[in-house]
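I've put the structures underneath this note.
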Structure I
Amino acid sequence: MAKALEHFIERGLFASRWIMAPMYVGLAASLLILLYTFGMELVHLVTHLGDINPNDVILGILSLIDLSLAGNLLLIVIFSGYENFVSKMVDDGHEDHPEWKGTVDFSALKLKLIASMVAISGIHLLKVFMDVGKMSEQDIKWMVIIHLVFVASGVLLALMDWIAKKAKGH
């Protein structure tokens, strides 16, 4: 009786991973929000091209890069999160299958996430530096500190993963 109960509980716990599936579908839907925002930013940039200076063009392009990096980050989280925590994806050998799909474990996912966060933070910081007169010195200082915290977090995560792999003998 106890073994049957244990088996039932374990099957239920294992099946509970499917609770995450709607979250990944929601993240995929949020790509549409990013696409809409990207499109609006691109339209704004193109329609105001004659009225803006080169700095504003660069800032607009940096915003587009920022949005595309956020989209890439979402895809990494969707694919690797789903495959690591819910179920393997079947792609039937599709020619556009990303090489990294199916190979990103939780450790690599953490590093990819923090690297993307550092890149996005760096782009925001670059945008601030290009238009430094619009922000207070205090705000800029805090943005630099936050960016450095992201960088340090990434380095520490990589170091912890390296130490863990060395401890396992890999």
Structure II
Amino acid sequence: MTGSNPNNQRFDASGRRVVIIAARFNAPLVESLIAGGRQAWIDHGGNPESLLLERVPGAFELPLVAKMFAASGAVDAVVALGCVIRGDTPHFDYVAGECARGLMDAGLATGVPVIFGVLTTENLAQAEERADVNRMNKGRESLEAALEMIALLVPAPRGPRAPRKTRRKGRKS
């Protein structure tokens, strides 16, 4: 499979906690993205029980729930999956643009990797191609991007998970 991991780099998902937040709109396509993400998680040694899945109505709702999870300290990364297909109205531009901006803002505000795994395509055929689990599944690519970002930003787990320390204003650590 080609995509964001062309060299078939191995990532270590063991001991990690990731949440997939999936939009229900365009459900058949999003289900394929989820399947690709789950398979990548297992392929990289993740415990299936440690991969959380939450659903939201559509792509516009992804950023709020992504920020909630990222700020909770309960997960090492958030993967947002959805599908927005261009139509005859400007609805696509508002939903896709605000979803992307909101997910980026959630990651920047929390310091937790928030991965944009939302298909934004011109037509159904493009979306089907990008969701196909036997081709360029963007759910798989998004989960692997999360694992790569975790490796860059999050210390390796050691035993039971301890809560993340937060720095309070006005206090020196």
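We did not get these values from a lab; they are worked out from the coordinates using the rules stated. Everything quoted here is computed from the prediction, not taken from an experiment. Cβ atoms are built from the backbone, for glycine too; each structure is taken alone.
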Original post:
Taking distance in nm of label points 7 Å out along Cα→Cβ at positions 11 and 67 for each of I, II, which is largest?
Top reply: I
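As an exercise: mean count of other Cβ atoms within 10 Å over residues 59-66, calculated from one structure in I, II, equals 16.4. Which structure is it?
I
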Original post:
For which of I, II does mean count of other Cβ atoms within 10 Å over residues 43-50, calculated from the coordinates, equal 11.0?
Top reply: I
Original post:
Of the structures labelled I, II, which one yields -13500 when helix-only ellipticity at 222 nm (-39500 (n - 2.57) for each DSSP H run of 4 or more, over all residues; to 500) is computed from its coordinates?
Top reply: II
Original post:
Computing FRET efficiency 1/(1 + (r/R0)^6) of positions 19 and 155 (r between Cβ atoms, R0 = 30 Å, to 0.05) gives 0.35 for which of I, II?
Top reply: I
Original post:
If you work out mean count of other Cβ atoms within 10 Å over residues 35-42 for I, II, which one comes out largest?
Top reply: II
Original post:
Where does the value 12.5 come from, among I, II, when mean count of other Cβ atoms within 10 Å over residues 27-34 is the thing being computed?
Top reply: I
Subject >> Source structure (of I, II) for distance in nm of label points 7 Å out along Cα→Cβ at positions 75 and 107, computed value 2.6 >> reply: I
Original post:
Which of the displayed structures (I, II) returns the greatest value of relative contact order in percent (Cα under 8 Å, 6 or more apart) on calculation?
Top reply: II
Subject >> If mean projected area of the Cα convex hull in nm² is computed and equals 10.7, the structure in I, II >> reply: II
